[in-house]
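Colleague: Once you scroll down, you'll see the structures, which are given as structure tokens.
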Structure P
Amino acid sequence: MAGIGIVGAGIAGLHLGLLLRRHDVPVTIYSDRDAEQIGSGRMLNSVAHHHATIEREQALGVDHWPDEEYHYFGHHHYLGGGPQPLVFPGFFTAPSRAIDYRIYLPALLADFVSRGGEFEVRPVQAADVSTLSERHELVVIASGRGNMSAIFPRRADKSPYDTPQRKLCVGLYEGVAPSDPRGVTMSVAAGQGELLEIPIYSSAGHVTALLFENVPGGELEMLAEISYDDDPVGFEKTILDMTRKYHPATFERIDPAAFHLTGPLDLLQGGVLPSVREDYARLPNGRYVVALGDAHVVVDPVIGQGANCASYSAWELGHAIVEDPAFDERFCQKVADRRRNRVHATADWTNLMISAPPPPHLLRMFGAMAQNQAVADEFTENFSYPDRQWDHLATADRVASYLARHGMA
């Protein structure tokens, strides 16, 4: 049999494939698009990689953007809605970065092929997986496109929502001055949603991603629906007007005369349904298939954890394959056990952040962050360690205990 088969050439599939090639494991990645199509297509996301993910990239030899010009160093918070907004920073111990995936994925795909990985461009549907499983020792589904996710049952206990909790509008823009120090601005407009302002490197150079996370039924919901192609000037004016009204910390650094979307393909609109699915499934032929990336966990992008979670999950799966290449149900259970804590914590933390109304213990944590720099820094650092974050946020008692340890009883 031909080693490991991976369906999907996103970060999950590529990080897994690269790790396995480091150990000389034969790997074939299947994708419905080649590198040129990925690079010339519509914007895929606005994800940032935190330093735990960058450390994995360094270990894989794919740290192609190490210079400080690509880095940012923390988060700037603006929490509106009260008589006085809460404004405070939080800093990492090591920097994060955001690279347009139309640059990132083709670069890693080239690395994968140059290291002996096989790459096949052909669509794979759920009905094809049993056939693939006869070709490979193990098949990993690292793509949620089409009907692939349906192979793995949805876990109701970890999937509390039946509809998207935010209507999304994310684009790349010129004309936004970076924050000082350079970082992501996380702006909250009570009852309306959030704006994540992210410094990102794209084919246009160093630009800014504006990710509007809009509460359904609010005034900003229409940003997920208005057409840029029909009226580019009107679209950009609406973005400016809504930023001015609801996210002033970002608007004050915008030059309206220079502000524009960097291109018609540099925009995504829609919604994401958060869900957690089972780690593996048994195929009709008795073989097992493992879920990874979006086929396993989909989280709202409000705290930018999707790609980081996928990379972590790929790392754990890859090491399990190297350590115990007996791909039976025992193997699948071991994979589920070793990645469960962090992956489920990522989903739980994200779901907490988009809950409406926000629970009092989350608001209490934000209030403490505004008063105590050590609390703000630890919260920010834990974007690399969502399991640690969930240890602090899981319940009101845990928040109280955590804050008491910081002298904030």
Structure Q
Amino acid sequence: MLLNNTIILPGLEGVIITKSEVTADGVYELSVEMPVTPHICPSCFQETKRTHDYRAQPVRHLKIAERPTILRYRKRRYHCPCGKNFAEENPFVNKFQRFSKEWNQQVQIRSVKAKTFTEIAAQYQTSVSTIIRRFDAIVPSAMKGPAALPEVIAIDEFKGNTGKEKFQLIIADAQTREPIDILPNRRKDTIKDYLRKHGAKVQVVVMDMSQAFKAAVKQALDRPIIVADSFHFVRYMNWALDRVRVREQARWHEYDRKTCKKARYIFHKAAHKLTEKDQWLLQRYFSFSSELKKAYEFKEAFYEWFYEAKRNGGTRIVETQKKLHQFYLKVKESGIPELTRTVQTYQNWEREILNRFEFNYSNGFVEGLNNLTKVMKRNGFGYRNFARFRARILLHHQYKHIGNSLG
């Protein structure tokens, strides 16, 4: 006796449900078949409705009422007068498949959005290799190829430990803040070849202060504008102050040396954020070393220049450059070797540093992308296959606004 078909199940439109039951092991089984309809013979292209035989085919389907579901498909084969026997058409399973179309589509969506392939395999009660095959199947059609890079890009390295390489490189759109591509390593030749192939439109590149990145960009592109990321050049001053502190505290009493090391954060704190205790500690350590006090004052002076440069923007870049040169001169007159070396670095990257304020681009969002990438890597306990790791990262961002279901 046929069931009442007034209830339409998604993916099973037009299908006749002849029986439904829950087995002893908790599996929900639906016995289904298709109505008899005229079919075109794939051999002679004549129409026929003659049935040759039936074959039983179990098809894994999405859970119904949180129960594993199997479609018991009574597949009809038609017979053509030309002698050809062929299977009927149906809307819910592809040829040679044992999983329904709805199951495959849902797994593909979840494989992009979920933390790990193992998690999806457990949820859908299948093997990890099956989930990976479904994910790999959507990569060629779903991935957006980097035919041409935009005018403004940002590049940065991250520790991926995949494809026999420790570091990989991310390339992102600095205006839309979306990742564009992942390179298998951070080598100069790899970056140069990629930019020569895809970077015809690129005019501005935002990067950290890596000489290899700088050389690759200059060799690959025609007179590019390189923007040094503010986080990276500001921390050079913090590093210089740290080196002065380590050098000076080595001569102090053991108690003060250890407490200064524990309280080193106060040297990097903005002056207006210091608590009374922080200020007391600073004054104590400054009493032990006038050079440490002077280095701290230079750090504060550099921060003042930085915030003023941000306010000036590109309209007063000449004034920003002039004050930077004054800062160079004062540091060199102080004779503090750690700060002098940092100033030399700033002089080597001066044009790129000033471009930060003139064009107002930053790599901060790329660091956020890298953090999310590292989380994905940790959740998956690492990825050995670079192509799959790259696809996971890019597809995750590409489809981050879609839901976790077909509806």
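Colleague: Matching task: 4.7 is the computed value of distance in nm of label points 7 Å out along Cα→Cβ at positions 55 and 375. Pick the structure from P, Q.
Modeller: Q
Colleague: Out of P, Q, which one gives 0.96 for Rg/Rh (Cα atoms, Kirkwood Rh) as computed from the coordinates?
Modeller: Matching structure: P.
Colleague: Tell me which of P, Q gives -11500 when you compute helix-only ellipticity at 222 nm (-39500 (n - 2.57) for each DSSP H run of 4 or more, over all residues; to 500).
Modeller: P
Colleague: In addition: From P, Q, which structure was distance in nm of label points 7 Å out along Cα→Cβ at positions 47 and 143 = 1.5 calculated on?
Modeller: P
Colleague: Hey, relative contact order in percent (Cα under 8 Å, 6 or more apart) derived from one of P, Q reads 15; which structure?
Modeller: Clearly, the read-out refers to Q.
Colleague: For the read-out FRET efficiency 1/(1 + (r/R0)^6) of positions 39 and 255 (r between Cβ atoms, R0 = 30 Å, to 0.05), a value of 0.00 was computed from one structure; give its label from P, Q.
Modeller: Values: P: 0.55; Q: 0.00.
Of the structures listed, the value fits Q.
Bear in mind that the values in this text are calculations on the coordinates, not laboratory data. Every value quoted in this text rests on a predicted model; they were computed, and no experiment measured them. Cβ atoms are built from the backbone, for glycine too; each structure is taken alone.
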